[in-house]
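Listed below are the structures to be examined.
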Structure 1
């Protein structure tokens with residue numbers, strides 16, 4: 001949910017945490033260089049600051065926006081429009097938002113950049129991109145672009161291309177929080193002609209409390225998983241800091257009594273997550289709310305052609321979220337394509353890899369993803385039907401040092417599933433007949449004993465220890481070395497297994513779902529020298545539906561090459577320091593036999609499983 005520009009989002013997060021916690025995490029609150037000044041004769045466009053009062057739910061609030069008008073665009077020579085807004089904690093002025101608006105204005109598009117509800121100088125509390133609040137508010141900005149309403153100062157826009165009276169030709173682009181708003185808007189306003197959501201969510205109940213076992217709808221399982229408290233607390237602090245970062249704002253920004261700047265249902269959701277309990281009635285209410293403000297619940301109403309861009313280095317909104325959105329849109333006939341780029345919300349202080357899209361720099365013409373975005377809008381906003389919008393699925397390969405870094409597929413998923421079996425001696429083997437009989441066990445302690453990441457370390461510029469697991473609190477299975485060429489895994493691996501846990505079995509039918517067993521699955525790359533790398537520090541929390549039955553855990557999607565000589569290592573851990581884990585101590589046993597062994601499924605585009 002933070003801004004796409006990590007250079008911009010780090011100061012916001014640091015300042016928010018410093019103000020609310022009294023820590024020394026300080027940084028200047030400088031989000032971007034100024035946009036081209038209105039009336040600057042040398043500029044290819046002018047920028048006009050506007051206030052537009054909209055109805056958002058049961059409130060009226062003033063939206064703070066900037067209108068970018070290219071030179072030569074007027075009522076006689078209209079142009080299509082691009083609408084963009086900020087990531088969580090940002091505003092119309094942050095680096096990625098105004099750089100995106102400028103980039104499209106440079107290319108002859110009218111652009112409207114605005115601060116989302118509850119951010120910058122825009123009123124109303126934060127409502128998590130709710131289609132009935134944030135989506136309806138954005139729809140009223142489309143009215144402005146249609147010329148059917150004016151800004152508060154009487155400004156009327158009469159220079160946007162229209163397909164029919166009151167129907168401007170408009171696309172949307174933005175990342176994270178500025179990505180979900182696009183689908184929320186398109187669901188309630190079918191005048192939107194094209195979407196480019198980057199690094200955003202499919203289901204917030206999964207994003208903040210992921211359960212990778214028993215997926216039933218979109219990306220989610222039937223009950224909450226393991227609370228992603230580090231990410232969630234960071235965003236909550238950013239939201240609550242808005243009144244301190246922007247003092248003197250109107251009273252429409254006030255939220256609930258327990259939290260000041262969020263709508264009441266969001267406050268109740270945070271409070272329940274913090275309780276670390278999942279009583280049936282309250283949990284159902286929480287899941288219903290989180291999903292109601294998520295694309296998973298309203299994608300059926302999204303008809304606008306959608307180019308999904310998701311980041312491989314992303315422990316907040318992983319690749320599975322975009323894949324779930326893609327499957328739904330494709331299944332209902334909505335034009336959709338998907339790109340898995342390198343960067344997401346994670347990855348430390350790194351900038352985008354060379355040649356990758358960097359919205360803060362507006363390098364649309366010089367990056368693969370940027371070129372795809374320009375083609376998407378060229379096709380659907382300028383109606384240049386001969387424009388190729390590229391393959392159905394493309395993905396960045398970090399092992400390519402020269403030549404094209406993106407590979408593509410005419411369909412998603414790409415490649416074929418290959419299987420490895422969990423042997424009782426701790427090996428991953430390629431045939432059931434090689435499975436050794438055996439049982440091994442682990443148990444959790446009352447404190448986390450495994451570490452994947454400190455979720456906010458990259459944004460705060462803090463060090464993060466390498467992933468680790470403490471002996472006795474995990475099980476692992478290791479393959480033979482890869483031979484005969486590299487092994488490329490593209491997609492979401494799955495592990496199917498059965499466990500024995502008498503302590504979990506005794507309490508798993510409690511009315512509180514928090515009593516169910518929690519475990520964490522993850523996949524490492526082990527080099528010939530023994531170095532172990534957890535791919536993008538991704539883990540799959542799972543709240544086991546029933547420990548007496550076989551279950552499947554879908555791991556986060558990856559694009560990863562196992563080089564010759566490297567080995568695959570699957571780990572099932574009892575805990576993870578970035579998540580809330582088990583209630584009570586639960587011993588877990590995994591038993592293997594040739595006819596009854598766990599299975600690891602790998603989506604492979606090249607190579608032979610070892």
Structure 2
């Protein structure tokens with residue numbers, strides 16, 4: 001009896017322990033569910049806030065709306081570019097940062113949302129810290145100055161698909177006067193703060209400005225002005241009555257005379273006056289606290305802590321390495337002579353250039369399209385995610401081709417209604433050799449900027465501020481990396497084209513040397529030009545444009561090589577750790593499907609992917 005009682009008590013004890021454990025497991029599961037729900041709820045709340053903030057920014061910027069392909073009642077308006085607006089923007093930035101710091105518990109966010117939180121928080125902090133440098137730029141310049149960007153915006157961004165759109169176009173023409181009034185005020189304010197364009201820039205921006213107000217209706221020539229020709233070509237595609245067409249055209253002519261003409265005349269008057277006081281001091285060391293500004297600019301551009309001296313030295317080493325690879329090409333093509341002799345040969349032999357006429361320019365564009373189409377057919381070898389948006393190739397418009405850069409990319413709209421555009425500057429065909437065509441097309445088009453930017457815009461699971469934001473080292477690093485990538489799948493069959501690829505990489509290595517040379521070591525414009533001419537096969541006109549770009553965009557040109565080197569470093573590290581399990585398509589997905597990020601964050605993302613793949617491999621999961 002006693003034993004039966006003991007057994008009964010024992011069974012009861014076991015039952016009680018099992019029951020208690022089950023209750024604890026249920027409680028833990030309940031806690032897990034509750035915790036997971038909190039993370040989901042808080043992440044959604046913050047992502048909703050991100051979306052609201054982005055929408056507010058879009059609503060405050062008629063120009064951003066147009067760039068995104070959005071038409072609202074603001075379609076005929078311009079952004080407010082006044083100093084008062086800058087102060088208002090700073091206050092909004094402070095409010096947003098305060099919200100993130102005071103109202104968000106990062107421990108209750110999922111991984112993707114925590115990354116978005118960190119990126120926006122850092123961006124807002126940088127914006128506040130950099131407010132003291134808000135005058136340290138040139139509102140008009142030969143690269144992306146307002147005198148060229150605003151007309152280009154009208155031509156390339158403002159679509160006319162209805163009579164209302166045409167009226168909005170005219171409204172924007174009328175708004176030139178106020179807009180450029182703000183630009184003039186901003187230029188004057190910079191001069192008061194001892195920041196003024198270097199002497200060489202004035203002739204270029206004055207030339208751009210005068211070009212806009214040439215032709216009808218500004219004078220009695222037989223040629224229409226650039227903007228009038230654009231407006232007429234767009235409204236001709238509309239189904240309008242003769243009366244509606246005439247009215248729109250009359251109103252556009254009036255807006256050009258009363259809005260655009262005085263806007264540019266006012267700007268020209270100011271620039272002609274400032275030109276008399278301009279100096280040949282080109283580096284930003286000439287600014288108040290210029291050294292501090294440049295060091296900060298390098299940090300923002302590269303998203304690293306590399307110093308000017310470190311960047312300069314890296315450039316010198318890379319130049320030496322690439323020169324060595326170029327000598328290998330010389331051996332391959334059986335060229336006898338020095339590297340400088342080979343440079344001279346590549347610069348001067350006519351077989352490497354298209355003719356400098358309409359036929360030659362048309363041939364260049366056709367061949368560029370062919371290169372991009374060929375690369376499109378090879379994308380499956382390198383990528384999982386590919387863009388839906390298409391790309392077109394265009395020559396830079398005549399009104400700005402004299403001062404614009406060699407080539408650049410303009411993003412399309414997220415919905416694909418306006419494709420991305422690869423612009424080739426065909427003003428001087430001697431500056432666009434055939435042997436550089438492949439590298440240029442890959443960089444600006446596919447798999448370069450078009451692919452990276454379009455994929456970012458088309459992402460579904462990240463906030464819009466990440467889709468449309470940008471980090472120069474990431475974006476341009478990807479562009480330069482994708483000049484090399486096609487070689488790894490057998491393209492660049494012509495050794496001269498491969499030399500062209502090396503020449504493009506060499507150009508970016510030289511940028512590290514010259515940008516830091518001008519802004520940190522007080523090189524003159526002429527010393528910078530000489531360095532390019534002595535060390536690259538590019539035309540002297542290329543060297544001049546590049547040095548002048550360095551001068552008006554301090555630090556920007558250092559991004560390319562810094563970014564490329566980091567992507568290659570991350571790829572090689574991943575390849576070594578994963579061995580046969582390394583998949584370049586997956587690596588590219590990690591790089592491209594998180595939107596633009598600082599190089600430090602990119603390193604973390606790749607490291608996480610490597611660890612995840614190693615974990616999958618150790619558990620015996622089959623590689624997809």
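Given a value of 1.13 for Cα Rg over 2.2 N^0.38 Å, point me to the structure among 1, 2 it was derived from. Going through each structure in turn, the value belongs to 2.
Source structure of the calculated read-out (mean count of other Cβ atoms within 10 Å over residues 217-224, 12.4) within 1, 2: 2. Set 1, 2, criterion distance in nm of label points 7 Å out along Cα→Cβ at positions 49 and 505: the highest-scoring structure is 1. A value of -21500 for helix-only ellipticity at 222 nm (-39500 (n - 2.57) for each DSSP H run of 4 or more, over all residues; to 500), calculated from one of 1, 2, originates in structure 2. Taking mean projected area of the Cα convex hull in nm², for residues 129-176 alone as the criterion, the top structure among 1, 2 is 2, with the largest value.
Coordinate-derived values only; no laboratory data. Not measured: the values here are computed from a predicted model. Cβ atoms are built from the backbone, for glycine too; each structure is taken alone.
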